[in-house]
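Alright, structures below, take your time with them.
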Structure P
Amino acid sequence: MIGQVEGSTRMATAAESGEAASPSLLALHLLETLLTRDGSWGVTELAEALGLPKARVHRHLSNLKQAGYLSQDNEARRYQAGWRLVLLGQRIGAHSRLVTLARPVMTRLRDDIGQTIVLSQLTDQGVTVTEVLQGGSPIDVILHVGTQFGYNSTAQGKVALAFASDEQRAVWSEHAQEQRTPETVTDEKVLWRQVKEVREQGWAAAPEETYRGVNALSAPVLGHDGKIACTLAIISSIHYLPDPPPPSMVDALVEAAAELSGALGFER
């Protein structure tokens, strides 16, 4: 949360941005201003802080309240953070905590094997790249944070399906029809046979299934409740990460994933 700020400079900046901002950006400026102090705000206070017409601010406040981002005291008619804004803050905090815990584990793994290490989260839209540490090898694979893949086209996705709960698997299976290369597994029988094998061995590979000439090796990271929280993966040219993968790489990855699972509170 942003600490309390006194004086006109901070609020003037918000107002200047708000005048020319799109409605969505103005809503963000309004929320940002509301979080500059503890407690609730009145419409007049927010309008003055932003330097905007009271009617315009009230319209945005009403929309944000209806969507759950703000709540309102029915007697005082003042606004404060709503359930959806609180939940968003918790999710951002959890994401930041995950990356903070994962980075040293990823660094040690990267330094040990010299290849790109990727942390991915699992969403209802697909496998999402969350953090990337480049390996520095002569042929380095670079992925961008925020890149999404289908659950069938990556080693991370196969791990997710293998260690998912029944509810997660039902949702994620809807995003398991992507074909990225001729090697991508799109046959359902083959995919679920591989998923079963992944569950038994504890890791997955995807040689040239996501990109030509690239292999990936992935293992699950479990949370304190024993459910899959994210995946850890080695991404490399198939020259350095062949199929089948070297046992030393598999062991290093599985050990790193187990270490991160322990940091998240999972107990074997």
Structure Q
Amino acid sequence: MRYRAPSREAVDPAVFGRLPLAAWHDYAALLEGAGWPSIEQLNRCLPANAKHRFVAQTPALLADGMHYEQRIAERGDIATREGNWHDLLNALVWLRHGALKQALNRRQMAEIARMGAKRRSRPQDALTQFDEGGVIVLVRDPALLAPWDAHDWHGLFWRHRQAWLDGAIRVDVFGHALLELALDPDRLPVGKALVFQSAHGIEIARVRATCAQAIATGQLLNDPQELRPMPLSGIPGWHAGNADEAFHRTAMCYQPKRAGREYPGAWLC
């Protein structure tokens, strides 16, 4: 069943104080205000030199017959439905992660040119999954990959709980569909993760830049199998239930590893 986000009036304000939405507090006026922000308000948040802008998705706009990605690439127009959580959160991701979004758009356009507008490739599926549900994960200790590789969720989130608390492993939610799911506190969302490794305390902005460059040059996201499942509800503080060890043995978001499934190693940065 397709997820339907709650109405703006029905959203519990407490969700904006919990991760992942708490990380977007600098956009609180757009997320938490009584009314929906207008297209003009969103555009005022763009940098002065932005090459893209938000435009209302209307029947007149769609009558141009252009592919969503083509409209962005050729005209700089990001079609945005007004009064819609999914598109508002997509707009916020454009505001924060513009380089990543542009890298995805360039790769999508290259695949459309190669495959045509009506067929999809494995890279397109990977690009779309990351766009909608992507998570960037930074690890300092490569040993943390072993329980993750094995889908040993109790090990990753409980035995290594301190690693999450002291920053040895960090997550940066990129996918706007994941942020939309976070509007419902009962959901147990699972992201599609790309993993980066550094023994040093580098800034997440540098990791984002590395990720954008690797996507733009075709070094990442050539197949959906590159993406690892990341059950966000296991991270300390992201779900009330995960302070109890039993959660990490029984939560529905923790799925066993499929036979033969393998994951690529972390991208070094």
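FYI, it's all coordinate maths here, none of it is from the lab. Being a predicted model, the structure only gives us computed values, none of them experimental. Cβ atoms are built from the backbone, for glycine too; each structure is taken alone.
Could you tell me which structure in P, Q was used to calculate Rg and Dmax of the Cα atoms in Å, for residues 87-158 alone as 13.1, 43? Answer for the origin of the read-out: P. In terms of distance in nm of label points 7 Å out along Cα→Cβ at positions 31 and 207, which of structures P, Q is highest? Across P, Q, distance in nm of label points 7 Å out along Cα→Cβ at positions 31 and 207 peaks for P. When helix-only ellipticity at 222 nm (-39500 (n - 2.57) for each DSSP H run of 4 or more, over all residues; to 500) is calculated, the result is -15000; to which of the structures P, Q does this value belong? Source structure: P.
Each of structures P, Q was scored by volume of the Cα convex hull per residue in Å³; the highest score is held by P. Matching task: 4.9 is the computed value of distance in nm of label points 7 Å out along Cα→Cβ at positions 71 and 255. Pick the structure from P, Q. Of the options listed, only P reproduces it. A value of 13 for relative contact order in percent (Cα under 8 Å, 6 or more apart), calculated from one of P, Q, originates in structure P.
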